[in-house]
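So, here come the structures, one by one.
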Structure I
Amino acid sequence: MRVGLLPAAETQPTVLVVVPCYNYGHYLPACVDSILGQTGVSPRVLIIDDASTDDSASVARALAARDDRIEVVVHTANVGHIGTYNEGLSSAETTYVVLLSADDLLAPGALGRAVRVMESDPRIGLVYGHPQNFEGEPDPTPSSITTWTAWTGPEWIDRQFRRGLSIIYSPEAVVRTAAHRQAGWYRPELPHSGDLEMWLRLADVAHVARINGPDQAYRRVHEASMMHTAFATPLADLEQRRAAYESFLDRSSLPAARVARLRRTMQKRLAAEAIGWACDRLSEPAPLPGAEIDRCLAFALATWDGAHRLSGVRELALRRSPSSAAGDRIRIRLGSAARNVAGRLRWRRWRYLGT
């Protein structure tokens with residue numbers, strides 16, 4: 001791991017920002033403005049409308065008519081988000097490329113910061129930073145100190161398997177196009193966790209860096225976003241995460257011993273998360289139905305062969321039991337407190353260290 005101050009800009013490389021759009025026409029102008037207003041780079045925009053049923057196509061064409069840095073592709077039939085992603089990314093001829101959903105925004109200066117890091121070290125193929133979630137308008141929080149941290153690919157992969165949860169959402173990621181071509185494109189069988197698997201594949205072919213300090217992107221939270229639709233439940237998310245990790249390991253060229261170690265690390269982490277989530281939901285005013293609890297337990301047991309030894313399994317049994325022994329209540333409270341502390345620590349590592 002290396003940490004340093006952000007290097008000075010020497011050139012203004014061209015960066016292609018691919019903007020997939022489906023029924024997000026009302027978000028497009030702000031998204032495009034956030035790209036074209038980037039400093040330190042020469043931005044280009046490729047909007048791909050995936051046969052939207054709103055006015056997305058006309059909005060995109062109107063934007064392109066006013067600025068020749070914008071190109072528009074309009075599908076006559078919907079191919080889905082993965083197909084749209086791959087179409088845009090595979091068409092990139094610039095040195096750097098970004099995938100930015102039409103409902104998200106780039107933070108001021110984000111591309112320049114990321115590109116300056118990659119220009120300083122050609123081994124770095126992926127740069128990310130902190131994404132700010134927002135609903136109405138983002139809250140710009142300029143930082144007077146900007147540093148960067150870099151890891152070798154193997155170092156970063158190890159950290160992500162220990163975490164068990166993607167460290168990058170997507171709009172904050174800038175990728176060296178050559179690394180993307182070497183790693184490949186998004187997998188259709190991973191509609192929800194394709195990003196996670198993609199970051200791992202990029203780290204398998206290049207070093208990874210993070211911008212510390214300012215936000216790198218603004219991620220819009222709204223009811224129509226994918227995280228609130230098809231894969232909104234924690235269990236569905238866990239299943240997709242497991243599929244992403246397994247997909248990476250199954251296709252990687254890593255040594256067999258390392259694959260086995262990474263797999264067990266991930267399996268234990270996801271199994272514990274499933275059990276912990278079930279325990280916490282049982283303490284809510286409207287607890288999870290018994291069938292859902294059983295599904296969480298089944299997921300844990302199927303994911304890791306040592307899941308039956310997890311302390312959460314004992315806690316789960318106590319929570320489902322009518323027993324009210326003082327010792328049992330203490331064990332339950334201790335389990336809940338331990339998860340709360342662990343969750344806060346994981347969030348702080350993500351927010352401030354990017355791991």
Structure II
Amino acid sequence: MGALFSFVVVILLILLAYVGVAAVGMQSFFGIVIPYVAVLVFLVGVVYRVIKWGKSPVPFAITTTGGQQKSLEWIKQAKLDNPSSSTGVVGRMALEILLFRSLFRNTKSELRDGRLAYGSGKWLWLAAMAFHWSFLIVLLRHVRLFETPVPSFVNLLESLDGFLQIGAPRLFLTGVILLLAVTYLLLRRFYVRQVRYISLAADYFPLFLIIAVASTGILMRYFFKVDIVSVKELTMGLVSFNPTVPAGVGAIFYVHVFLVSTLFAYFPFSKLMHAGGIYLSPTRNLANDSRAVRHVNPWDYPVKVHTYDEYEDEFREKMIKAGIPVEHYPAPSPEELEKEFGDKDAGVPAGKEE
């Protein structure tokens with residue numbers, strides 16, 4: 001039901017933008033108002049989530065570990081899986097953010113002939129890497145529409161992305177890879193029983209939405225051509241806060257912009273926000289130095305504690321009578337000393353005089 005609901009919502013979004021532009025003529029609304037609102041919601045939402053995470057109390061080191069902690073010199077430490085310094089944390093975070101190291105080490109389990117077997121799960125890692133990196137490159141390529149002159153790094157990315165020189169306009173590999181990778185992630189939720197069981201509408205909706213964004217972008221570039229000069233005039237007007245709606249921009253462009261705006265507005269309040277949350281995750285960004293540094297909760301409620309010494313002082317006699325060992329026995333009385341040693345003044349036991 002979650003998948004069907006999400007699919008229907010995305011189809012309705014597409015129809016809403018298409019009918020609004022093609023039938024009602026709401027180009028200004030979908031080309032100017034919606035993008036501004038989406039960017040505003042995106043910025044406010046990201047700031048809100050970051051501040052909320054930043055206020056979360058983390059008094060102790062709760063690092064997720066996967067190796068030997070720093071201990072004795074002759075015991076080899078896993079410096080990336082169990083970092084004890086800021087340098088190790090930076091290295092671990094870099095591998096996690098850029099290469100998804102923990103996902104690379106992921107394993108899958110399944111029953112084979114009644115036995116639980118473990119195997120490699122590298123396809124998920126490969127699809128995640130392809131999806132995230134291609135998405136990033138596609139976003140960076142779109143900088144061309146918002147800058148004049150076009151930055152040199154954008155021209156370099158386009159040269160590398162379209163090095164196969166297939167078709168006219170040339171085929172950008174990242175657009176195809178993005179669509180294939182997100183499709184794999186969606187199909188995985190359908191066909192892997194365990195993943196399907198825990199999947200909700202909030203898991204399916206961003207996948208369908210990204211597929212729609214990538215599909216409309218590919219359709220615009222290779223099948224339903226739009227006037228790129230008019231598109232850049234519109235985008236430059238948006239970034240300069242002097243927006244205009246030029247003529248000759250097809251309805252599919254406004255559908256694409258509306259879907260992208262929906263993704264931007266939805267981003268801070270969805271699971272997609274893990275892109276920013278990983279930097280604030282205490283299980284990743286803290287050093288596991290609990291053996292070297294004492295972590296004290298700074299906001300512990302000031303309560304009166306009853307130490308063991310105080311407890312023993314209170315119950316020492318009863319503990320001794322019950323045969324319970326104590327750390328501090330009471331000092332013997334003069335009568336007990338006399339009985340034990342004889343002459344209490346001399347301090348020498350009876351019968352031991354020289």
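Bear in mind that the values in this text are calculations on the coordinates, not laboratory data. Quick caveat, the model's predicted, so the values are computed rather than measured. Cβ atoms are built from the backbone, for glycine too; each structure is taken alone.
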Origin of the derived value -14500 (helix-only ellipticity at 222 nm (-39500 (n - 2.57) for each DSSP H run of 4 or more, over all residues; to 500); candidates I, II): I
FRET efficiency 1/(1 + (r/R0)^6) of positions 9 and 81 (r between Cβ atoms, R0 = 35 Å, to 0.05) - highest-scoring structure of I, II: I
Origin of the derived value 28 (relative contact order in percent (Cα under 8 Å, 6 or more apart); candidates I, II): II
At a computed 24.8 (mean count of other Cβ atoms within 10 Å over residues 97-104), which of I, II: I
Top of I, II by mean projected area of the Cα convex hull in nm², largest first: II
Mean count of other Cβ atoms within 10 Å over residues 193-200 - highest-scoring structure of I, II: I
